[in-house]
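Laboratory data are not the source of any read-out in this text; all were calculated from the coordinates shown. The structure displayed is predicted, hence computed values, not measured ones. Cβ atoms are built from the backbone, for glycine too; each structure is taken alone.
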Structure P
Amino acid sequence: MPTLTVRYFAGARAAANGIRSEPAEAATLNDLKQRLTDRHGERLGVVLKAASFLVDGLTCHDQAAPLPADATVDILPPFAGG
């Protein structure tokens, strides 16, 4: 299973108890969302449902697509106005 670097921004960071980044293992974004919700709680799970995800700087819309090893996943919750 790929090891990833997860970076949290804005409300996602707050929901993850102020953590800026952390390692995680996940095969897909769907898998990652579940693992992070299990790790940090339902508050983060709610944010993840509305968040956008960048994988190595590129927007990822297919949350079932395999994640590359050593990828950086940025979690971007909706910002003011959008």
Structure Q
Amino acid sequence: MANHKSAQKRIRANNAKRLRNRYWAKTTRNAVRKLRQSKEKAEATEKLPKVMSLLDKMAKKNLIHKNKASNLKSKLTKYVNSIA
């Protein structure tokens, strides 16, 4: 257990950040999964901007690397365009 007040506060703050980061990561993963499962072009094109926005927010908060966000956005865009 931490001995200093600042260390105890850091533990609390880290736990809060961890939970917040897990929420954002899980939400984004689920959104990407749902987009990849959609088989209709209209539905996929409707979901794509929202998923891209989530990926951009995660990259901005350094939860994922900006290049990973870019790669995911590229792959998802290709997938949506390939749906007939």
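Here are the numbers for this structure:
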read-out	value
At a computed 40 (relative contact order in percent (Cα under 8 Å, 6 or more apart)), which of P, Q	P
Which of P, Q yields -29500 [helix-only ellipticity at 222 nm (-39500 (n - 2.57) for each DSSP H run of 4 or more, over all residues; to 500), calculated]	Q
Structure with the greatest value (metric mean count of other Cβ atoms within 10 Å over residues 39-46, set P, Q)	P
Winner on mean count of other Cβ atoms within 10 Å over residues 31-38 once structures P, Q are ranked, highest first	P
Ranking P, Q by distance in nm of label points 7 Å out along Cα→Cβ at positions 15 and 71, the structure that comes out highest	Q
Origin of the value 18.5, where mean count of other Cβ atoms within 10 Å over residues 7-14 was derived from one of P, Q	P
